[in-house]
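All of the numbers you see were taken from the coordinates with simple rules; none came from a lab. All values derive from a computational prediction rather than experimental measurement. Cβ atoms are built from the backbone, for glycine too; each structure is taken alone.
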Structure I
Amino acid sequence: MKNYKTQTIIKEVVGSITCNKCGRTERVIGEKADRSYISNLFHSFDALFDYGSSHDEEKWSFDLCEDCLLDFVKSFKHAPNVSNY
């Protein structure tokens with residue numbers, strides 16, 4: 001015989017995204033969410049600093065909106081490789 005028990009599962013989800021450079025914030029979920037695809041307009045980055053760096057063993061995580069990412073890439077001396085996935 002099986003006895004069943006009700007469980008509540010708590011799941012952490014992104015409610016909003018803020019660009020670390022310009023401060024633009026967009027809601028991703030909820031009643032007042034701006035658009036369901038808004039998270040596609042932001043990009044997350046991680047920078048890992050290894051031994052010998054002036055930031056030994058640090059990890060930097062940040063998000064940039066597409067506008068700030070494009071401005072950042074335009075400052076490159078060499079353009080990044082671009083391909084479709």
Structure II
Amino acid sequence: MNTEETATTDVLNRLHRAQGQLAGVIAMIETGRDRKDVVTQLAAVSRALDRAGFKIVASGMRQCLAEQQDGSAPLMTEAELEKLFLALA
């Protein structure tokens with residue numbers, strides 16, 4: 001498995017985890033759970049999504065560096081990667 005496949009697998013795992021957590025948050029609201037518990041779980045969903053996004057950006061950065069080292073043109077510019085990173089901030 002290459003680095004890009006590993007990153008894709010990691011991102012998908014994080015997104016599936018977030019999907020399950022979000023389903024849990026919805027169920028908590030539907031059953032009238034305490035707001036504090038709901039917000040705590042909602043924050044966990046948010047962190048899982050952020051981590052998936054950062055993993056995607058980090059993978060893109062690694063790919064760009066590898067392409068620069070082997071002399072091929074990177075798929076994304078540094079400015080494009082920076083914009084993606086800042087979108088998550």
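For the reader, a short list of remarks on this structure follows.
- Each of I, II could give helix-only ellipticity at 222 nm (-39500 (n - 2.57) for each DSSP H run of 4 or more, over all residues; to 500), but the derived value -3000 comes from I.
- Source structure (of I, II) for Cα extents along the principal axes in Å, for residues 16-55 alone, computed value 47, 16, 14: I
- At a computed 3.4 (distance in nm of label points 7 Å out along Cα→Cβ at positions 48 and 72), which of I, II: II
- Taking relative contact order in percent (Cα under 8 Å, 6 or more apart) as the criterion, the top structure among I, II is II, with the largest value.
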